[in-house]
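Structures incoming, each one as C-alpha cells.
All of the numbers you see were taken from the coordinates with simple rules; none came from a lab. Note that the structure is a prediction, hence the values are computed from the model and not measured. Cβ atoms are built from the backbone, for glycine too; each structure is taken alone.
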Structure P
Amino acid sequence: MKTLEHYIQAFSRLKRAPGPFPATTRSRAPHKPLLLLAVMDMVDRKSITSEFISIAGELTELASLFTAYWRRVMPVEQVSSIAFPFSRLRNEPAGFWKIEPLPGKAIRDVVTVSSLRGMTMGAHIDPELFGFMKDRQARSQLTECLLLSHFSTDGQMVLREEMGIQHSAFAYSTLLLKAKQPDAQKQYSEAARDQGFRRAIVNCYDHRCAMCGTRIVTADGYTAVEAAHIKPWSQFKNDEITNGMALCRLCHWAFDGGVMAVDNDYAVMASRQLISTPNAPGFLMTLSGREIIRPSDPKLWPARENLAWHRNEIFDRG
C-alpha cells in the first residue's frame, strides 16, 4: 500500500529538463508540476471523478487550467501544450501515471494535442494517489509539495493567486448556470467574475456563436467565441446568463457597436448602416431574420427585456 509520503516524495522529485526557463520555475521545465496542479484542481471541482483521465472527456478543461497556470510563470512569448507533460509523466520512476493507448497505437512522447488524441485514450493515475487527491487535506499537502519543490517564491505567489482566481471563477460560473445572480458579488475579484461569466456563457452555448453559428474549438481547447453582455456590466452589474450571449469576435463587435440586434422573437436584426458606402459587410447581412442559437434550457435564454433595452439604447436602425 503506497502512502501519502510516497507520492509527496515522487512529486518533489519530478524529472524536469533544464533550459531557457525563467527563475519562477527555478530554470527548469514546469510542464509536469503544472499539469498535476491542474489535475488536482479538477478533482476538487469533481470534474475528474475517477483515476482514469479521459482524452475525450476531461482534456479540454484540463488544458485550459494548464494554460492559465503556464501563463502566470512563463514569458508571453513562450507557449506550450498540455500534450508535452501528459505523455511524459509516464516516464517518472514512481510510475503513478500510465498511458492507455488507442488500439493498435504505440505510446510515444508528443508535443501537440492532435498527436495525443490520435495516440491515447487517456491516462490512469494510481488508485492510491487518486484517493489522496480526493481528500482535501492530502490534496493540500501534494499541492504544497509541487509549489515548494518546483517554483521560486515569486512563482509560488503568482500560482497561488491564479489558483484562487480559478477556484472563485468556477464557483461563480456554477452559480450563474443555476440561474442565480450572486447576492454578494463583492466577494469575487474582477478577474474571477470575468472568467466565471465567460465560462458559464461559453459552456451553455456549447462554444457556438448565437448569431452566425460559428463553432471552432481547437485541439488545445481555445474557442472562437466570447461572452458578450447584452446590457453592459459597467452600467448594470448584471452577470446573469439571461444578460449574455456567446458571440464570435465579429458578431460581438457588431452587437456592441449597434449594427446588429435581436428582436422579440429571437431573430437577428441588421442595421442599414452595414451596407452604407464604403462598407462591405460580407455574410453579416445574410443573418438578418435568422433565429439566434440559444441554450438548451429556456430559463437561460436571453431575457426579452434585456434585448429590448439593447435595441432601444444601442441599435442603430439606420
Structure Q
Amino acid sequence: MARKHHPRRGSLAFYPRKKAAKETPSFRYFPLTDNVMPLAFYGYKAGMTHLIARNEHKKSVTYGQDLQLPVTVVEVPALRVFGIRTYGKGNTGNLIVLLDVLAEKTSKHLLRALHAIKKVKHSLNELDALKEGLVEVRLLCHTQPDKCGFGKKKPAITEIALGGREKIAEQLSYAKEKLGKELSISEVFKEKEFIDVKAVTKGQGMEGVVNRFGVKTLRHPKHKKERIIGSISPWHPPLVMWQVPRPGQQGYHSRTEFNKQILMMSNAVEKINPKGDFVGYGKVLNDFVLLHGTIPGPRKRLIGLRKAGRPAPLGELGEISFISLASKQ
C-alpha cells in the first residue's frame, strides 16, 4: 500500500503577505564591482512575445538546435540624473545621508514628485568639502514616462548605486559628470548578460484560503461552508499560529526574480512592435530589452533591473532568427 503523503499546499514564504508600500521598486542590495558604473536601471513592462534562437551551450542536450523561447518586452527610455546623494557612517555603523546636490535644471514633470527630496539647494563645492567622510555616492534619477506612449506623465524617483565602492574619488567625478544628463540602458547592461528583476506583482484583492493557499475544500461542510479550514487553533493553548492559512491580500506584493537573461537590447522598435500593438500598452517608442521568461507585474508596471547578485547559470544563445510580431491577447 502506498504511503500516505499530505504535504502543505500553501507556501509560507514572503510573510506577511501584505500590499507593497510603494509601486516603485527599490533595491536594498547591490553587488560589489570594480568598475565605477551604475548598477541598476528602470523600465516599463510592455508585454510578451516569443522568438527562435540557436542553442550554443556545448554541454546542453539541445546544443546546435533552434529553441523557441518566451520573452518579456521592457521599454527602457533614458533616465535623467537630477541629483547626487552622499552617504557617511553613523555612530552604529549604519549609512546616513550627508548631502544631496540637485541639478539646476529639472523637468516640469519632476516637480510633481519632488516632495520626497529636500528642497534645500547645495552646491558642488560643499560636496568637495565632505570628501573625507564619504562612504558611498549614489545617483538620484527619475524615469521619463512621457517619452512612452501609454499616457503616464508623473516620473518615478529612485536611487542608483555606483560600482567601485572603494573608489570614492572616481564615484564623485562620475556623478558630477552625469549630473543633469541622461543615463541610457547601454551604459549599465549589455546583451547576453544575466540580471535581477524586481517589481510589484499584479494585485488580486481580498481572497480566501482556498485561492490563497490551495486548501482543499471540505467534503462534509462545516457550518454549511466548504471553502474554509476545519480549525484555526486548539483550545489549549488558545493561540492562532501564524502558519495557519487565513484570508487576506492576494497579489500586489514586491517580488525579486534572479538571473533573467537579456536576449536582445536595441532601439529598432520595428523588430518587436506587433501588428496590433501591445495589448493594453500600445507601441514601444524607445530603447527596449527582451528578457528570457516572465517577470512580475502587469502591463505598464515599473520594473527595476539590477546587476546579478548571485552566480549566473550557464547558458549561451546564438543569433536570433525569428521574433513573433503577432498580436498577443
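A value of 15.4 for mean count of other Cβ atoms within 10 Å over residues 90-97, calculated from one of P, Q, originates in structure P. If log10 I(q)/I(0) by the Debye sum over Cα atoms at q = 0.10, 0.15, 0.16, 0.23 Å⁻¹, for residues 146-265 alone is computed to be -0.65, -0.94, -1.01, -1.42, which of P, Q is the source? Here the read-out was taken from Q. Can you spot which of P, Q the value 1.20 was calculated from, given it is Cα Rg over 2.2 N^0.38 Å? Value 1.20 for Cα Rg over 2.2 N^0.38 Å corresponds to Q out of P, Q. Comparing percent of Cα pairs over 27 Å apart, for residues 2-169 alone across structures P, Q, the highest figure is found for Q. Across the set P, Q, relative contact order in percent (Cα under 8 Å, 6 or more apart) reaches its highest value in structure Q.
Identify the structure, out of P, Q, from whose coordinates distance in nm of label points 7 Å out along Cα→Cβ at positions 242 and 274 was calculated to give 2.7. Computed on structure P.
When helix-only ellipticity at 222 nm (-39500 (n - 2.57) for each DSSP H run of 4 or more, over all residues; to 500) is computed for each of P, Q, the one that comes out at -13000 is P.
Largest in mean count of other Cβ atoms within 10 Å over residues 42-49 among the labelled structures P, Q is structure Q.
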